[in-house]
Structure I
Amino acid sequence: MSKRNSYRAGFATRDITHLEPGALLMGWADNRNRATGIGTRLLARAMVVVDAAGEAVAYACAELAFVDVYLREKVIERLARTCAALGLGDHNVMLSATHTHSGPAGASPHLLYNISNPGFSQPLFDHLVDGLAGAIEDAAAALAPAQLRLTTVEIPASEPVAFNRSLAAYNRNPDVMLRRPNETHLAVDRTMTLLLATSPKGKPLGSLNWFGLHNTSVHFDQGLLHHDNKGVAAALHEAEMRAQNPDFVSIFAQASCGDVSPNYRYDSRRGLVIGRFDDDYESAAFAGAVQHRAAAAGWAKPDEQTELLRGPCGAATVWSDFGDTAVAERFAEGHTGARTRAPRNGLTMLQGTEEGPGPLLAFAPVPRLLNAAAGLRHGLRRRLGRISDAPSERFGAQFPFMELGASGQAPAKVFGLFSMATRLLPTQIDPTVKRAKELRERGALMEANWVPRRMPVQVMRIGSLAIVGVPLEPSTVAGRRVQKALLEQLRSEGISTVICNGHANGYAGYAVTPQEYLEQAYEGASTCFGQWTLGAVQTLAATAAGLMGQKGERSLHHEPVVFDEAFLKAHASPHARAAAG
């Protein structure tokens, strides 16, 4: 190989399975979704790539719902010690998740993500730090000369594997082809992008692919730890490829899956929209097999149908307070002074989705009417010239459910009226309200973050491939816009492919387009930083891309993510408290 395209690459896995019987599983936010056993082991898979100049990047994907910013902080603190020779740190380590809803809860100290189980589990957290850091350390130890190639595979529309669950919101976008209700399978991106790594002699080393699909074939009425469809795909592909290399690792990562579901059939018995089969685990196996076949097709392509990656590795990370981020005008639909706002979920979030119904799903017209009223009020105030830059004006057409608080602020409010700390609010409204009451009674409510506000957006380069790490769930069109804007910016620097990698380096809900936000479907109501969230992501990604090739500081505005011991103990889960005696 020429020096220009010579890389070293290493792949590895670590088991991150951790079962606390009776604890909540993370994702469905339903207190019936309790851990009863282990259906499959959960793994963290990692890849480290080093270019000819010694510049390293590390990527890991865990079979979890998400990787919290606090968990990422501790992993990187360890890697700074154990992989110092590679210079691994905040700017060049990307941690992501498959977004299975059948992994353990309790790995985040942020209150919203402990709403039914309630609490933080230090044993689980420590186990995940060890697993994620260990997978990257093992991948670094396995570094060997490698040739990297990039290819894409189209998953046929005939495969019933991916469906847009918010078609009305999708159709609001001016940059899409309008789809009918029977075309939800076409209102998604059906392209899988694959990074293939082989030895100079052609021995397969590992691969990393992106396909936007919720990892939610297994529903809340099941109780086993399970890696779901993406884990099935990875296990199938590794089993096939390990005939050539017993250490082969296949990473099935997320792309822009916010509005993309594997579920499309209504089961009246369960009151849910489900996948191909009545049995969820069979549906997960089916959706996983479809993705595995796509990955296998990518590996079967001759070299001339793939792109040989050449050029440097690089990465940069830009941190920001997502509750108050200025949005560049070019990403704000022509608006000036656009900013995100303090986190708040809209009332429609209480509806949930048809695959994960919430308490208001049966009363869908009520949130719709209230959101319409909020939109009329906002529009009238705009016409009267009463819209200001005050945070209260950044909500747009959204009727509030719950403010998500922040350190140094008053306790969060429900419906914009009642403090989460009040004794008057009935706990039947939502498990989160019950959780707040329990914390108040224990004297542990504190002025705490319900979701993280300071989070990173990261851009990582491997030759002509750029990966944008986004700490949110981007919708299909949101991801397309991130990719399009960054490709325009980086094309002159040799970038030919950009991937929007959701669920990366943190998590605080969704990121939809401004048009989708106006629909206030579940995804829009869960875009907690407001209608300019996507614009903030694009603004920060553009800044990170500008820093990526620099030799100086490539981690901008990073501040350590800190939770003191008293807070963690006060918010420990019952299972963690019992384990501690």
Structure II
Amino acid sequence: MSFDPSSYGFDRFLRYDDMVAWLEHVAAQNPHLVDLDTYGHSYQGRKLWIAAITDKSTGGHDTKPAHWVDANIHAVEVTGGVAALHLIDHLVRGHRAGDSRVTTALARRTFYVVPRVNPDGVEAALADRPSFHRSSVRSWPFTDGHRWPGLHPEDIDGDGRIRTMRIRDDHGAWIEHPDDSRVMTPAPLDGETDRPRYRLLTEGRIVDHDGFTVPTPHDPSGLDLNRNFPAGWSTGVLGSGDHPMSEPEIDALVRAVRARPNVCGYNAFHTFGGVLLRPSSTKADSALPPADVWVWNELGRRGTELTEYKVHSVYEDFTWDKSDVMSGAADDWAYEHLGVFSWTTEFWDAIHHATGERAHTFIWYEGPTTAQELAVAKWSDQNAPGSYVGWTAFEHPELGAVEIGGCDFFSVWTNPPLSLLRKEVEPHAEFAVYQALAAPCLEITKFDAESLGSNTWRVRLGVSNTGWLPTDVSTWARKNNLVLPITAEIDVDNGSVVGSPAKAKLGQLEGRVSFRLNGGAMSDGTPDRALHEWVVSAPTGATVSATVVHQRAGRVTAKIVLG
């Protein structure tokens, strides 16, 4: 059945062609708000799409401070792509309905949304007979296309899902849980049990099987595009690639962000965990500017109110072994190289929905407790029927007799059930709007001229940062000189500037956040303002135009008529 983009309700995951059709439909229906473009190609040649959303009547997308959102860098984490599309929908529908926050945001801000960083991997995950990749489908590290020996997850029994294979093994680490045979629980530490023991593997094929060993899924069997960014890149990180930005998807993404210097905030959409993760992945909070940690927590407080997702530092709370950190990630790159506040949103916490308790911060390493998995299995029977099934015998092409069953992790652990998908992503659109409105924003709040006689005038220009953050966004950016200063330039019709350049540097301006970090003193001063003056020679009635530009905080203009 053909896809009707006008009827999409964010209640399923879109294949690539349907996603593009939806984007083109939204852009065609909202030409005053949406510009749709491509910024590169994936490894398999698919176009990489970016939507710029802003109210064009108040200026082009590149004249306003912007908030960046991207999604689906990891192949199976498809909820993020739905959230990115929902953000676009939230903005265009909110503008149409006159939502004051949305109309204000689109009048003064821009949103850049990349709904699918890694279309090749996602397409494989959403195929009728899926195969799972960490990120890119490019064979690596072999350059001749040979796949790394060991387990490669794919649907081998043709049921459209990738579950678990279990193999009878007297030395296996797992036994059936007595209350629910679909759930496998660790065998006793001493191995003493009267229940059959099993070895577990993700459903898939075994490349170069020797009949005895199966290299584990944690071998370097695939690229991780979220370890290919320049910040802290290391060959010691699994899947990091041949060199920073070696992969076409990341090379194109980095260049696309750098080509849009008005980006003031960055959010990458992932799954799973139900948390808002912030940098650093490689540094303790004590190594970061305290003011930046404070700002992250202040922004995150509202994020938690809206989404119920708690804020965590990747290094402090989610790093299992702090001597072996996860570098090369997008959020670290956005903060360290651009100086903007960045996030990784990890959508969906099945444990929370099943039990009311939050998944612990080391769940990516330890996995759920047996009690938690039992609860999720029971919960899924009502909310995602078919996610957990019994075990069925299967003759595996490499392993021989196995059983396939247990959980479809993709549909209940990694992503929400489709019935809950829209509800899960909805609050995050408002958080994106909130972050966008925190960005620095230039305004010309004073522009006048005083006659000095003899067709000579003193022209004064007052510039204000009316945003919450400073024009250079973060303390890190300021310390590392990552952001260029404000420039102000005047042009005199039928006249000239006397004794000074027409273009001046005005430095950086604080935002309202500085008034919160002044020791509690209720005396603000004006660190958010700058005043500059020129002497010009021109006749009465001449027009003087001013242009104020900052790479993050936008571009504004004003005119006055002398006399």
Structure III
Amino acid sequence: MNEKLAELRKKSMSLPLEPGVYIMKNKQGKIIYIGKAKKLKNRVSSYFGSNKQHTLKVIKMVEQVYDFDYIICDTELEALLLECSLIKQHSPKYNILLKDDKGYHYIKITAGDWPTISEVKQKLNDGAEYLGPYNSGWILKQTIDEAQKIFKLPRCSKQFPRDIAKTRPCLNYHIGLCSAPCSGKIKQADYIESVRSAVEFIKGGSVNTAALLKKQMQQASDNLDFELAAKLRDRINALSRAAERQKVITSSYKEQDIIASARTENALCFAVMCFRAGHLTDMSCHIITMQDDLISSRSEFLERYYSTAHEIPRRIVLDGEILDAVLLEQWLKSRVEHTVNIVIPKQGEQLKLVKMCAFNAAEYLAKSKQLETPETAALDELARLLELSSPPNYIEAYDISHTMGNENVAGMTVFEKGKPLKKAYKRFRIKSFEGQDDYRSMAEVLDRRFNEYELAQKAGESEGFGRLPDLILLDGGKGQIGAVQPVINRHNITVPIFGMVKDSKHRTRAIAVSGGDISIRANHRAYTLIATIQEETHRFAINYHRTSSRKKALTAELSLIEGLGDKRIKLLLKVFGGVEAIKNATADEIKAKTGIPLNVCQKIYDFYN
């Protein structure tokens, strides 16, 4: 708890209702946060009141504030300009800080009889040939990767000729992506020719290279060198496929940046895809560990990113809302002297590009050292697929099981952070009706589940039924969703609900929403997660149904014995665990363990013996 809180609040209440910049300092006088405000008094005083609405980042920052300064500005735009200037100057701990690390990149072609191609960040005096410099390391890596695939060049760390014929060819050779010089599968002259062709491809692009290869193929065919002609034909086909992939990542807007995010509990990642002349020319990703809410973080990221960007396009496309969009557009215009429009697409090509950008942000986030797990990537992919505000770390799934309407039961499984939380699993016996009706069954189960939630809230419990899930999945389609929606509305619950749809072979096919289905098979991580949840929930529900059916059969058998009612039958099954143990017990043993009268125990023994 900050001992200076009351004093700081008193000081903040004396601030003017004017636009300006505020500067938070710690006990040592070091600046830890700089912010702008439309009305200084309202904004600064909000830090030192109740912290119930504050993010963890703000709470931690306020705990360290010992004093603050402020600078009054004439306009909000002036305050924004001053804020950006001061943040650059002081690099405060609690502001989003981005490095302007756009260095130059080179393509290196090593010297020797078996040259290799790679991307490097500086030229050395080592006898190698260097191409460049290039501004975009990302595009350069994509180009080299494409060249290595087309011309079947090795991407391993082996050195030639030192490592020739020492190992078997790797998987890349068997799937047609490498000529395997490591095992002597290609002649040195052919290898050098492949490297030369790859360099020409990198220099001239796919169009020029394809034209040259077509001439060479025709010449080889005229010379009856059909083996060479076939090899050149394969390269031309590979170039065509590469060109088709490149066409996918284009934009009808010639100059724009696409910015989208992915987040987990611990971090937030923004990806920026830069389109110039209608083509993707660069992409960068930025991880932020200390987060505000997503809207505030997105706004602050834009400020920081375009404070250091080499160029600002006329159009910036976002995956969600920001604060003060008009003000940011004015600020961006003041930096580049041309109009900048900030847009949030709802459909079409632009929305597809935003989703592609968000996917890259999720991939980068999953691969970062801080939080790499397959579950993290799957949850984030699922959140983007279902358009959830954040990854669903706590998921409840439900399935109904019965035999032609008999022994109607339900199972509830729980997945926390993508993994089964078995201690939270629950079982339900359908009570409100007899017979087969999956819709009514699902509605009853959800109604009872949220009745338990309301009771837990009154008792101050936050675990088990006292915790609301981030996502509910039902085994079934939009019929199940429609059946439980009135229950959700009646309990005033705002948890998103989707169905899990199976195909004719009982395999997961899609996610059901009220308006139709969302195919998930193209999203392999989300698909694997949903399929796992559906299978586990079905297993749990059907096992409960089988257990319940067996118990009913046992109960029916024991009820034939005179003197045994429901209570005594339950007691017998609880004590002995099953009929086999009861069969093998004497009348005296049954009485000793259950307290049932000896004459009834004797009837039990006689019944089985």
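Please compute relative contact order in percent (Cα under 8 Å, 6 or more apart) for structures I, II, III and give me the label with the greatest value.
I
As an exercise: mean projected area of the Cα convex hull in nm², calculated from one structure in I, II, III, equals 30.4. Which structure is it?
II
A short reminder: the numbers here are calculations on the coordinates, not readings from a lab. Just so you know, these numbers come straight off a predicted model, no measurement behind them.
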